[in-house]
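J.: Below, each structure is written out as structure tokens.
Every read-out reported here was derived from the displayed coordinates using simple, explicitly stated rules and does not represent laboratory data. Because the structure is predicted, anything quoted here is derived from the model rather than measured. Cβ atoms are built from the backbone, for glycine too; each structure is taken alone.
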Structure I
Amino acid sequence: MMKKKFLKFAVVAAILFSATWITSCSDDDDDDDGDDSTGIISFENVLETKDFVQSGTFNMSGSEAAILPGQSVSFTFNAGRGQRLAFATMYGYSNDLFFAPENPGLDLYTAGGEPLTGDRSLDIKLWDNGTRVNQQPSAENTHPGIAQSADVTRVEGEDAQGNIYLDASELMKLNLTYNKTRSEFTLTITNNTSGTINETPFSPGVWAVSNIWDNYLENNAPFFVEGQMSSTQMTALAETGDNEPLYDMVEPMTGILTGISPVVVVVYTGDVNPLYELNKEDTKIGLSELAQRGSTSPLVESLREMSNVRSIYIAGTQVTGPTEKVEVGFNAVRGDKIAFATMFTSSNDWFYSNSSDIDALSKGDITSKVALLDDGTAVNQYPGAGNLQAAFGGISEPEDKVIVAVDDTYPVPAVSSVLKVVIR
């Protein structure tokens, strides 16, 4: 379940503007035809919350999906500080044993944000699913075996039936590498059981990276809970090596989460949107500070100096998370237009803004006129899983590109699945 707290950047937390803060920016306020109007513009985060930011499966390629003794399999994922990697694979020659790290999953960074790479074998554990009586692990074991109803327990040296096991770290080797620019890890799992008393294949597996907000993981026990009965999906993996049911459960729980920063709303005249122009570089008026860190102050200061800007408003004082809404009142006259910008907080430099002109006196749902834009001033990482993003206390790697609509490189939710904008 989504926590009631949401990430609040240090910059955003220091904002001095209230939700109804207004400044007049030109002497044109009196040059109207008498059609003064007041309105309210609201911004609602309608995003459905998800437990995991990424998930997937792993297995050997070709006709033999199992990872045999001496073989290795790798998969790549993205994560930021505080996020955890969960994964699970069956001890193939058992009745219902599986390998997995302890909950909430493999820790990926130090407290200072440095990646924990290299040999991570000590973090793997062997577990008894509790649904079958254990036989001495062997290729000749009778499957599925004798049913039982016990809790998931950790196997340390021997199981409940007295069968002996080497430490999990001797049977499975884990190696983790990291690419800083992409905030991307690659985990290599090696079956190290060859020649041991516990020689066994590993089944195809499932992995997932938990979403995180305000240092709270959205799911602290992704696949199983020690000391509790196992799920039917985890049981299928532990008893038969079938990873499909578990992934079918995890996949719908996977998706990018984001908040929106305090929203800069501007009433202006003329045909030029004072906030940005598509396919042109950021003009250094403070938009990049908004798009990268959620800071409104530099942009507001620049807007105050523009002759075509009549007034500026700020909606919200902190990050607006899923199910939350902010709004602000404004004044306008006939001929005025309204524009806005707010950070997609789970990004390096993305922002929502109107993609076409909006009559400031119009009313109704204007979400169809909203676009998600890439400011072109910071290298992108996987949204909600990039350690250089402000959400994780990072500083983005700069780049110099034009402002464009965000493409389909990442599975970003449609604008209407995140944001609802209404003028009334």
Structure II
Amino acid sequence: MGRKVLISFLGTGNPESNVRRVYKSANYKIDEILFKDKSFVSVVLSEHFKIDTHIFIGTMKSMWEELYRIISKKTDDEIISDKYYQDLSEISEKSDNTTELDSDIFLQLEKLLGNGSKIIPIKYGLNEEELKENLASIQILNSILLDNDELFIDITHSFRSLPILLTTSLMYLRDVSNKSIQVNGIYYGMLEVIRELGFAPIVNIGLLDKMNNWIKGAYTFKNFGNAELITTLLGENNEISKKLNNFSQAVEINYVSTLKQQIESFKNLNLESLDVFANLVVPQVLNDLTDKFKRCKTDSQFQIELADWYADKHIYSSAYIVLAEALVTYVYEQEKYPDVLTLDNKTHRDYRKEARQKIIKDNKYLFIKNDTSYFTIDKIRNKIAHASIENRDNAFLSDIQNLKNRIRKAKAIIYKTSNL
């Protein structure tokens, strides 16, 4: 079990009678629990979720002295005479957008927060250069966060552009880090409606993170044929998830018969139970698959469409293997050999060997020997399948570049069109 880490932004607040800056106290409600007379939203979140470690992000002008006052729990008389409070006030008062970042001034505040807490000063983000500097500053989170940490993000205060930057950076860190980091919520205190409701609801807008995950899931499947993230988002006990997972696993091992069965099964899935995010992605994923293979009437047609699909997903090895087999299957079908389902494995292999010999010896299959050249494709297939370390042929780039054209010509043969 990791720590509960709250990451909060700190703004500049408002002056109180020209004496000191404060965040005006307000009533906040979260999960139907009312917290009365609280200043920072982070105070409420810290109490509500029993936070272990705090990370505060703000400019040098942010209200660090007020944060110190609240955390130190000192009385007004005590805080006014507190030297560290005065130092923080002076730094904040004198700072502007040109002030150099200084982390040392916050060491005492970090110690008071305890348990590995951290203050990260950043620029205003007035231009692209400052935004890049802020990104570099926020990268320190990768060294601060520990394996299995649970993150709670408070984006209520500070400049609006900064929470957007942080949230995006955190999603990036989570995805590329070798640590297991979980974002449990992104919270915003809606002070805008406090006059209407009598309190400020703290809402979890973590749906943005969920949407981001669905976007990544759709992207990885559309471009690489990997449905792992989509199946994770759907959940293990979901029928659609199980079928997509079976399909994705069959893609990884290139089990063509299983892929054919799974694609056929997609046509009968009930999609009514999908939530709003899944409904934006899953139907399109399934429709794209079924549409790709809907005109296939023979095994060779299915195989050539699968080779084309593999090529589009950059799975070149499987594309060449299935392409070569599609041409053999085509000859098998033309010779009217027995249905594969009626044969044992050895007999079926013997028939396929005979079909390959037909390509070599029978003049009526000369069109497979010419420009498309089954032999060229089969040679590439053998290099891939045998994975010989002795192979020093560096023609792989050419083979990748020519793959789609070879598939196009094989399609013309298998569908018996003139598009050669």
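J.: Given structures I, II, which gives the highest value for mean count of other Cβ atoms within 10 Å over residues 116-123?
T.: Max of mean count of other Cβ atoms within 10 Å over residues 116-123: II.
J.: Then there is this: If you work out Cα Rg over 2.2 N^0.38 Å, for residues 276-331 alone for I, II, which one comes out largest?
T.: II
J.: A follow-up question, please. If semi-axes √(5λ) of the Cα gyration tensor in Å, for residues 132-291 alone is computed to be 37, 21, 12, which of I, II is the source?
T.: Corresponding structure: II.
J.: Let me ask another. A value of 21, 36, 23, 16, 3, 0 was computed for P(r) over Cα pairs in 20 Å bins from 0, in percent; which of I, II is the source structure?
T.: It traces back to II.
J.: Right, here's the next one. Give the label, chosen from I, II, of the structure having the highest value of mean count of other Cβ atoms within 10 Å over residues 172-179.
T.: When mean count of other Cβ atoms within 10 Å over residues 172-179 is computed for each of I, II, structure I gives the biggest number.
J.: Can you tell which of I, II yields -2000 when helix-only ellipticity at 222 nm (-39500 (n - 2.57) for each DSSP H run of 4 or more, over all residues; to 500) is derived from it?
T.: Label of the source structure: I.
J.: Which of the displayed structures (I, II) returns the greatest value of distance in nm of label points 7 Å out along Cα→Cβ at positions 76 and 316 on calculation?
T.: Working: I: 3.2; II: 7.4.
Answer by largest value of distance in nm of label points 7 Å out along Cα→Cβ at positions 76 and 316: II.
J.: Here relative contact order in percent (Cα under 8 Å, 6 or more apart) was calculated and came to 25; which of the structures I, II was it taken from?
T.: I
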